[in-house]
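Take a look at the structures listed below.
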Structure P
Amino acid sequence: MLDKQKILELLRPVKDPELQKSLVELNMIRQIEIKDGKVSFDLILTTPACPLKEMIVAECESALKQLPEIQEVSIRVGADIPQQKGLPDRVAPQGVKNIIAISSGKGGVGKSTIAVNVAVALAQSGAKVGLLDADIYGPNTPTMLGLSDAAIKAKGDILEPLFNHGVKLVSMGFLLNPDQPVVWRGPMLNGIVRQFLYQVEWGQLDYLFVDMPPGTGDVQLTLTQSVPLSGAIIVTTPQTVSLLDARRGLKMFEQMGVKVLGIVENMSYFVPPDQPDKRYDIFGSGGGAKTSKELGIELLGTVPLEIDLREGGDKGIPIVIGQPESLSAQSLIFLSKKIAAAVSLAALA
């Protein structure tokens, strides 16, 4: 006779591929219903952007159909994103589950492009996403998210983030005139980063991405010493000088006790629009994979350089929305899923 316990026993061998634990053990199988040979239940994953969702569903169906009594299987897929564990001396903004730093050793590697498109891709998957632009001297994310002409509002001392393409955003760019430079020393940088963390009405967020300035300076120290980071993503190009600086940035996070979730190689190759079957290694090739192997850090993805990617950033329409079938967009969507999986793994470790 079929009952809920029997269903759980059949599903027990099915594991989450990232966590390598049984779905039953992880309490991912919920609300089991059995009627007239039909079994239905909720499959609650650790992120709506799970890159192996289809495979897990297929394995569940296969496990249940071992029994001839089960004629039909219906699986309702949902997500319950785990929250990063807190630390005694570091406090996350209220309502924010996971904070991820998008960093680089040097400027000009496309870090903001990665941050914006990954944030938008995860928002499209159903997650609640925020983006904190911590590049105080060069705040470009308002332009990339189509918010360059918007003005931020405040309720007393609390700022209200602006919203577009499914992502909440706060940036120094909202507080400056277009040509106004920021000429600040360390203590002022520390103050504005902390304000963006704790004096912004973020609400409930699954992921808060922090677009970092290049290097290993005051902003990096403020962030790593203030909040419990779920991890850091290091963005580089295949170019040797970029890889050298990326290694320094990576080591900085490790010294501060922050897990580096992986490396992203941006501008891996150029795809000419009139010859989409050709690829040109403008900045070299294989550098990200080599560095990943040498340092024992996962290469999360490689993102090609296409004109549409640059144009989307200039127009405020991220390529994952404007040209979702392009090579760059597909690489970025895949990257967003890999990052979400790495964050869940870190939170549940």
Structure Q
Amino acid sequence: MLKIAVNEINRLFDAIAAVENLYLPVEKGGEVEFGAYSADAKVRLDALQTVKSAKDMFFPFSENLMKFHVEGKQISVEAAEKVNEEFVVFGVRACDARSFSILDKVFLADPVDTYYAARREHGVVVSMACSRPEETCFCSAFGIDATKPEGDVVTWVADGVLYWEAQTEKGAALTEKVAEVLAESDSAAVEAQQAAVKAIMEKLPLAGLDLSYFTSRPELEIFKRPEWTELSSHCLGCGTCTFVCPTCQCYDVRDFDNGHGIERYRCWDSCMYRDFTMMAHGTNRKTQVERFRQRFMHKLVYNPKNRDGEFGCVGCGRCLKKCPVNMNIVKVAKTLSAGGEQA
């Protein structure tokens, strides 16, 4: 294990930025998002979460795919360049780090999404253990250890020191490049912090969230539950939950006329929107209850059924914080689980 004093951490950032493009939590306009590192950037490693998750670094909110050039009757196609430079995403929390494995199963399965694959190939994830989890956190319900997140490199901040440990070949390669600013260390402070944080996690309000109902009951039984009508009646269909979610994968593909040709790009979309997957005859989910049910059936039932028991949620709690009507996956899970026990 290696270390560097937090008050000297810019030396580490400068060393990484000298060899790779570096992205980390940066405060702009009062909000914290992953952004490019610079000497004058307001880095916020103390922030538990960014507004949008680290997913944005591998599956961007908006991404150019190709351009169509038209000259008379001739049309030529120019594919957008894929990411081919190494980059580092620093400060990824355990929930966001786990989301990458969920996204990988979607975008790296046949047919492989080459744009996502290029970013995953060239990106190095430096995760950061949580030291101050919040009441809205429930990552432990999904077997996530907030005190030792997944990642190419795992870091901890304890007693004014950042501790650094490589976990993969990518992480070891990065460590070698910045080793001159890091010093050897034992793991005593890290182990003490891990024990303290685990004690906090066990006392959080959602620590005992039980999701066994969704993997033990028939899919059709859950689909037909009458509670969906009442639960969905509170939803505004604004899509906020989908845009802050680390694991949502829905996107739309659109064309833009720039006056010289057509640019095709993709952007995040939401299954909560009325026109989502609209077809010539109309939309396949015409009512709010159908759209609402689809979102949570996917997270809690379809994903674990089709992905070796892995839920489509990582317990980051963003939807608990951001939903304007306080409707979220925890309320859905608790309501259906409680009703299922009585049935």
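Rule-based calculations on the coordinates, nothing more; no lab input. Treat the numbers as computed from the prediction; the structure is a model and nothing was measured. Cβ atoms are built from the backbone, for glycine too; each structure is taken alone.
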_Label whose coordinates, when distance in nm of label points 7 Å out along Cα→Cβ at positions 96 and 328 is calculated, return 2.8 (choices P, Q)_ = P
*Between structures P, Q, where is mean count of other Cβ atoms within 10 Å over residues 40-47 highest?*
P
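Identify the structure, out of P, Q, from whose coordinates FRET efficiency 1/(1 + (r/R0)^6) of positions 16 and 152 (r between Cβ atoms, R0 = 35 Å, to 0.05) was calculated to give 0.30.
Numbers: P: 0.30; Q: 1.00.
Computing FRET efficiency 1/(1 + (r/R0)^6) of positions 16 and 152 (r between Cβ atoms, R0 = 35 Å, to 0.05) on every structure in P, Q gives 0.30 only for P.
Match the computed value 1.9 of distance in nm of label points 7 Å out along Cα→Cβ at positions 8 and 128 to one of the structures P, Q, and report its label.
On the way: P: 2.9; Q: 1.9.
Label of the originating structure: Q.
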_Highest-scoring label, criterion being mean count of other Cβ atoms within 10 Å over residues 104-111, among P, Q_ = P
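Tell me which of P, Q gives 21.4 when you compute Kirkwood radius over Cα pairs in Å. Could the numbers behind the result be given before it?
Details: P: 21.4; Q: 21.9.
Going label by label, the one that fits is P.
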